[in-house]
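Enquirer: The following blocks contain the structures, represented as structure tokens.
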Structure P
Amino acid sequence: MKIDNKVRAVVLFSGGLDSILACKVLQEQGIDVIALQCITPFFNYQIKEDEEAWAKQIEDKYNIATVVLDITDDYLKMLKKPPHGFGRYFNPCIDCKILMIKKALSIMEDLGASFIATGEVIGQRPMSQRRDTLRIIERDSGAEGLLLRPLCAKNLKPTLIEEQGLVDRSRLLALSGRGRKEQMALARKYSIIDYPSPAGGCVLADPILSERFRILLSMWDDVDANDLLLAQTGRHFLLEGESWFVVGRNQAENSKLVDLVRTGDLVLQYKAGPGPVGVMRRYMNPPPVQQAASLLLRYCKVPAGQLAEVVVKDSKHQEIQIVNAERFSAEDVDSLMLNKV
């Protein structure tokens, strides 16, 4: 049941230009648009810090109402074995889009919407936006008859949405390929001057981070959002017993690591002066604090062969012990790296 007599659509929204334009093309026809912003630790998770501020920003900049939905739990289940496989790295682009459309379907009625739309452009992305792939996404998401791609609709067969007169097909677009000139022209038409570059913001397509995620997810079945955020910060090592140890590279990362500390973690710091923060998680019992201290000291101003004190604290930053250690050699450090950044 619709909330009012106006036709309403839920549009998958990334914050990129294509999804903004999809909203605008529909709004131009008088359709009420609600943008669905799905988030996971792999993309757009910073929105979770203040969803209201994000929604206001999008409303003010683009006159688009948004709904934010954290899909992390379902995403991780899918990521373990995506039916349509991965892209070049650890990016399950086809199954990612299928999952997000399923989520849109699940809230469509509550939002009073009649159909779902996306900013997909045929031929723009080699894995997820081929003609055959667009059809697979529609079929496997269960959105047949309910899914519209306003930016490339004229390159596709008319949908039930168009046939029912919910939208005017003649006012939809026929974009295709990887070029961006037409999108940029449309942005000028709609007075959109502030939008992200088209490079994409999913860290699953990052060659180094994606391999790190793959390793961590293969080691532990209960990896969660906090783990995945930790995996994106600092240098990463596997110590004795596959104990996970992370060392900050600068002050900003040190602060982020402290914010990510959770119950059970150990925090290591050089006692005599400034240096990186180290966080140990999923460690063996007893934890390899001697090994971690030597590794941490490698990134402190401590001469080789000289003993130095490293403070070990619990997750509440209460001191547990002080470890005397010598810094590791570069070779020792390299042998323990999870993967290099």
Structure Q
Amino acid sequence: MTTTIVTVDIGGTHARFALAEIAADGAIALGEPATLHTSDHASFQTAWEDFARLQGGSLPAAVSIAIAGPVGGEVIRFTNNPWVIRPALIPEKLGANRYSVINDFGAVGHAVACAGAEHFVHLAGPNEPLPASGTLSIVGPGTGLGVAHVWRDGCGHYRVQATEGGHVDFAPLDTIEDAILARLRQRYRRVSVERVVSGPGLVDIYEGLAALEGRAIQPLDDRTLWGLGTSGEDSLAAAAVDRFCLSLGSFAGDIALAQGASGVVIAGGLGLRIKDTLLRSGFANRFTAKGRFAELMGKLPVKLITHPQPGLFGAAAAFAKEHLS
């Protein structure tokens, strides 16, 4: 028997919707996603109604929603859009009598746990499949910096834990990173790693490198800098992208140590966009540069998840685990 649900991934700018078919064996097939702008809709309910119109007017009475933010409590508010969701009202407002609400990076954790090997690319360590047991650490740079872990028992069962690990302190490893940190401390009393290892963080890395060289630069947004840096069109932007990859490698290694990982997965939209750059960068060397634990770190497989919609897929997997297992 196949169960059809609506799966939703809501961020500050976009809300992505798709139908998902969940087979009796847990296999998930996603339909064509629809991406709606949150600013074009007064509420989640009106966006839901727009998606229903795209599907011919009706939707299944089951939904799983991944949300960029904390999901506990009776009222869920968004940081970057005015929507409010009250989970207890989902049956009444959406006509869905079964529902799941999950943190968006928790959904990525479910995607990591359930996606097939074809959705992973090797980044570092032994080129072998992710282990079927133990902890997988997940680090996802994007607009922010997501961190989660998945524990698997080796028999097909797993548990996902979303965290706020991206907000631990940034730890520089050389004099260049010392200078970037000192510059950031002029604005922030406490500098979290997300200030550096995230999409917008590239601006601060770039401006920090320019200050080191005494260069006068024009202010550029992070999207422009990522384009200039990954293409090699601008040598300073390219140096900033490489520095980002080094810092990502260091942080991913720290998280793996802290969580006792048996494998690591890099996720997030940014990770996928810079896949080729990561492979050519010093990411792998920084990941293993943990002093007495370098040999241990070198034994951990590090992968990049390449699933095109991990939030939607993971939200569907979370629903299956909660309601169908």
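Enquirer: Of the structures P, Q, report the one carrying the highest value of distance in nm of label points 7 Å out along Cα→Cβ at positions 84 and 316. Before the final figure, lay out each step's value.
Expert: Numbers: P: 4.9; Q: 3.3.
Once distance in nm of label points 7 Å out along Cα→Cβ at positions 84 and 316 is tallied for P, Q, the winner is P.
Enquirer: Tell me which of P, Q gives 3.0 when you compute distance in nm of label points 7 Å out along Cα→Cβ at positions 12 and 220. Please list the in-between numbers first.
Expert: Numbers: P: 3.0; Q: 2.2.
So the calculation was done on P.
Enquirer: Check the numbers for Cα Rg over 2.2 N^0.38 Å across P, Q and tell me which is largest.
Expert: Working: P: 1.20; Q: 1.03.
With respect to Cα Rg over 2.2 N^0.38 Å, the highest-scoring structure among P, Q is P.
Enquirer: If relative contact order in percent (Cα under 8 Å, 6 or more apart) is computed to be 14, which of P, Q is the source?
Expert: Working: P: 14; Q: 22.
Derived from P, not from the others.
Enquirer: Here distance in nm of label points 7 Å out along Cα→Cβ at positions 36 and 172 was calculated and came to 1.8; which of the structures P, Q was it taken from? Present the calculation step by step, with values, prior to reporting the outcome.
Expert: Working: P: 1.8; Q: 4.6.
It was calculated from structure P.
Enquirer: Consider the structures P, Q: one of them gives 28, 16, 15 for semi-axes √(5λ) of the Cα gyration tensor in Å, for residues 140-299 alone as calculated from the coordinates. Say which. Let's see the in-between values first.
Expert: On the way: P: 49, 20, 12; Q: 28, 16, 15.
Going through each structure in turn, the value belongs to Q.
Enquirer: Quick check: 0.65 is what I get for FRET efficiency 1/(1 + (r/R0)^6) of positions 164 and 236 (r between Cβ atoms, R0 = 35 Å, to 0.05), calculated from one of P, Q. Which structure matches?
Expert: Working: P: 0.10; Q: 0.65.
Going label by label, the one that fits is Q.
Every number in this text was worked out from the coordinates using simple rules, so none of it is lab data. Quick caveat: nothing in here was measured; it's all calculated off a predicted structure. Cβ atoms are built from the backbone, for glycine too; each structure is taken alone.
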